[in-house]
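Engineer: Each structure below is given as structure tokens.
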Structure 1
Amino acid sequence: MDDNLLSLCYILSSSILLISSLIHSSELFSIKYSLNRLIYFSESETSETQIINLYKPSIRNRFHITIVILSLIELFLLYNQPLSLLYKIFFLCLTFLHLYSYAKRKIGRDGADQIRLLAFMSFSLGFLASNDLVEILPLYFIGFQLLISYSTSGLSKLFSTHWRKGNVLGDILMTNSYGSKSFAKYLKSNPIVEKTFSYSAIFFMLFVPISFFVPISEIFYLSLLGMFIFHISTAVLMGLNDFLFTIPMTYPAVYYLYFSFHQILL
């Protein structure tokens, strides 16, 4: 059962990661040519050697289409030839392409990009491990990374006087970058609702790492469900849809980490 669970969690995490790769690159491909200057460095703006000049729209488009195609191929190989040599080679290519794109972008880099890169690198490094660890080590790392991310984000909000006052969400949603002005006005006119949303975000972020140590799996599932709903709401209200397609990749990993941790304690 443990081996079956391990393989299932590995395939689920890898699948969601590849889907995230596909969607993310499709979005970058769809960006208008006029915005290219805002997103990517040109050769004259950086002294670093450019292997692929993503500043040029035609090159950028071919670059992201390549990622989309590789992601689709990898999804097919994952379910037909998992961990084959061909799968590993294409996966390493995807890792490099995402790293390069991230390094060459001026704006639009956020926590979802960082988690995606960490996942690609951890799975890639896992290929170097022995057969009995090639799946376990990346899942442990990604699961632990999620616990750290939620803990630090939750604690930073908990110790912030603005978040504790419960009046920060309306201000965030009034911005151009993460704006939903109609909902922001609603929150400002209903301070109790704004406080409820603010405290809920802090609660569920800290609920995940706390419930990890509770030997009742249903409580842990509930904490992950709460955070998934949180990510849905931020995708709708703040436009942070990349988190919605990336964060769930860590859930099978953190579940396997939870399962392993409590198996040791038994």
Structure 2
Amino acid sequence: MALSFQEENELINLVREVARKEICPRFRRLSADTIRSKATFDDLVTEADIACENAITAAVRELLPGAAIIGEEAVAADPTVIDSIAGAEQAVIIDPVDGTWNFANGLATHGVLLAVTEGENTIFGLLYDPVMDDWVIARRGGGSWYCSPDSEPLRLQVSREKALEDMTGFASAFNFPIVRRSAASEALLGFSRAYSLRCACHEYRVLTHGQVDFMINASAKPWDHAAGALAVQEAGGAVGMLDGRDYSPLIKDGCILAANSQHALEAIRSHLRRHL
């Protein structure tokens, strides 16, 4: 069941308020003892991640009392939490600070991601920029929209189709397993340009604005992709997995491809498979 506009607005406002209280005051003010590594040396978590997730979780429990809540840091503490997405009638998936490495190192390219799912479908996505206080929202069947305070929402549209060698987008060979990085690096040379912002929130935002043509990400965590994948689809693009599966927020592994059209997605998939 779709969220009401009131519920959407309450989710947006609570993310904005939590970001004002928990993220912005800590930006460029973190001490070393408030940052730690998780799985790898550059997979960071800060006190802002924890505080932000806790605050959003508490507020969502009141707003959507029947929903399962899946936060990135909750899953880091208990990996079984992620399994509740599949069994829930409605789930809220939270990435409290997407682009934590950027945030911890004083870079403004970070955001908050929130998705509402029902089974295999994401029905609402929010991609929020705490620095600029603007956001992209997507509703299943209702388009993708760029929003900022005191301005009318702007409907988003992905870029036009073009030849693979003329495409620009987001990808990093270092996102792939070590044994595939050399092949991935060679594959990325087939595009006009491939960058990495180290922040899925902003990579999806740029893609939905039509400013790049694709995104490739070899880490399929739902908090990184559920909101952005819906935003791309509702802006006229396509999202799928390198192995041929349709994208779903229930997917926890594999390489995600997002592109400005289904035709472009298939071209990218074929190109990567030839190399990988």
Structure 3
Amino acid sequence: MAWEESRLGTLPVQRMRPGDHACCRYTGQPGWDLVAAYAWQGLERGEKVIICPAPEAGSDEARTRLEEYGPSLDHACRRGQVVFTSMRRLLHPGPRFTPARQWQRLQEETEGALAEHYSGLRVFVDMRWIADLGADVAEVVAREADAAHLFTARPYSQVCAYDTHAFEPAVLDAVRAAHPHDLLERPGMLRALHAAGCVRLIGEADMATQVAWLAALREAFHSSAHDGHLVVDLSRLHFLSVGCASDLLHLSTDAHRHGRIEVRLGRDKAALLAGLGSHYLKHLVLVEDRDR
């Protein structure tokens, strides 16, 4: 779409799928709720999960932080489905970082996960390992941009987390451009992206974000009233509440000057809108998106 021509774009962490490569930013402390959501989704999908926290955090602290957002990881850790490690240990016995060595090890870990009968592998990496290993930042960023072969047709996903205190703004911009996806900063957020005749809503639409949800929809309806056509893209919306779905239908009902309102969404959200009576609005067209 017009707002994200060169990238696949922004996702909520819960929409990460095998083959996805995403970056996220944080300031000072990682968003452990984001890491926890990513890890627990992997467990639910039967994947193996590797967490590489910042070198100064360590495995014990990372595990404690994750367990603040979910049940104990004792069983998953004992059976090896969740592994806390570091890039230094992951690259062992290589003497230093090279893209080839990192690619080789990640491929080996993916193959090992499949051999252990997991459905795939997902990895979370705090990129402060770069300074710990004395790696060249430019070389790492180049590797990020050239890693598509790790993800294409493979049951592998990876989130790379960058501390805004540890990396220059130019590096962070290059990193964002190098990744097919970037993530919303935390679960529970809602982001609206506007373009001519379109609005894309990403994240979660519920009681906590309803004010922002309504504001974004009203802006989109108002700005598209002159030509009578609007696309509401909900394909990257993780959760849609009954209240927010009703808001969309109420605004559509009152949109007398719109000849066509096209809503792009997944099957479950289409069923919700249909259950609320969307079929009575002849100018409202639901287009199911099955990619995510």
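Engineer: Assuming 36, 20, 9 is Cα extents along the principal axes in Å, for residues 97-144 alone as calculated from a single structure, say which of 1, 2, 3 it is.
Structural biologist: Answer by label: 2.
Engineer: Quick one: distance in nm of label points 7 Å out along Cα→Cβ at positions 193 and 233 came out at 3.0 when computed from one of 1, 2, 3, so which one is it?
Structural biologist: So the calculation was done on 2.
No value in this document is a laboratory result; all are computed from the given coordinates. Model, not experiment: these values are computed from the prediction. Cβ atoms are built from the backbone, for glycine too; each structure is taken alone.
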